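Student: Each structure below appears as structure tokens.
Read the figures in this text as sums done on the coordinates, not as results from a lab. What you see is a predicted model, and the numbers here were worked out from it, not measured in a lab. Cβ atoms are built from the backbone, for glycine too; each structure is taken alone.
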Structure 1
Amino acid sequence: MRFRFTRLSVIVLLIYVLPTALICSGVIPFAYRYHVLLLMAAAAGIVSWRAGHTSALHGLRLDNLRASLRLNAFFLVLAAVGVAAMLLLSSAHHSLNSPGVAFGLFYVLISCPAQEFLFRSYPWAELRSAGCSSPVLEFALLVIPYTLVHLVYRDLTTLALTFAAGAGWYFIYRRAPNLWGVSLAHSAAGLATIVCGLI
């Protein structure tokens, strides 16, 4: 058990902390953030494959898809109300953006599933394989790296929004671990915040 958690600590440092630090420090240009994200997801995929994690353990399943979609839809409604209230009460001006079709397709079909695999599915599988079911450790591993990777945007509002979204998706994933449902919700929420100029 101790070996597994030592291994997990090394994985967190190499796959999550180091790439974020390299972008924040300017060693890797900000413009390459999506390239780095895909490399991080690929590295996690290789480690997961070598560990023998199953697709079901990663939330690639259909038996709980309906529950996941219901929970994510409810969360999206709450998030939309919260963001709308924030925009109305904010003195800052946010202009609407048009991300373009190519970026939209990349974001929905590649970026969001890669993020959800990297920040929810993979650490969930690692913790389950290690026999850990501590909600505190789960929360720390499934929410904090997801929040901190957004340090590259150097914006407190972005950090607050990603923490809230990460926390919401953690609780949903804990109840219905399904990669499809949370990826779809992430795509919808992410595109909305990009269009609204929040990220």
Structure 2
Amino acid sequence: MPNFQFDFTLDKFKQLVPNNPKVEEWFESVNLNLPDYQIDTKLRVAAWIAQIGHESGSFKLVVENLNYSADRLLQVFPYYFNSYDQAAQYAHNPEKIANRVYGSRMGNGNEASGDGYRFRGRGLIQLTGRENYTNCSQTMYGDLILLDQPDLLTETDGAVRSACWFWNSRNLNSYADGQDMREITRRINGGYNGMDDRMARYNKAMAVL
């Protein structure tokens, strides 16, 4: 069984993922899966926990929340909603919102196809889009099961493993080795949203681990 290159314990994980009722279940899966993806050094694990902790609200969110008001849609997705009246037609309807903002990209069909909602963000890393689901499924399961059963990514093991798959698919271990949290953030987020929180989590992880 692969191991970490430092002393990684449940007690340390609890300090980094506080007030989480599933913390022991998460740790079991993290402990089992991360070494398989060479996320096994202090630098790599600290970066992974910091980034995944930010993306998942401290290992609590495994499905993307798309329940936006009209005002929020204009702020978050200005490219897809250019007037309040238009946004109001989609407000508080996660399925319609996902199909609009994720349609015809990331390997998804058009808005009417339903792919946007079917392949909305799931797992600890919020894996999104038919293309990512396809590639992740082929690597993790050797088939296309995630296209038929996307909710597998909301289960503990699927949530952790898909985050590890995404991490490796973007070559993030190399940036973790160089402690380049900005580039890791850019490759996950497309920008630098939440940088302060990510760095606070990282600094704490480095201290605890």
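Student: Suppose distance in nm of label points 7 Å out along Cα→Cβ at positions 26 and 178 works out to 4.6; of 1, 2, which structure was it derived from?
Tutor: Going through each structure in turn, the value belongs to 1.
Student: Output the label of whichever structure in 1, 2 has the greatest value of relative contact order in percent (Cα under 8 Å, 6 or more apart).
Tutor: 1
Student: For which of 1, 2 does helix-only ellipticity at 222 nm (-39500 (n - 2.57) for each DSSP H run of 4 or more, over all residues; to 500), calculated from the coordinates, equal -21000?
Tutor: The read-out was computed on structure 1.
Student: Still on this structure, I have one more. Can you spot which of 1, 2 the value 13.9 was calculated from, given it is Kirkwood radius over Cα pairs in Å, for residues 42-129 alone?
Tutor: 2
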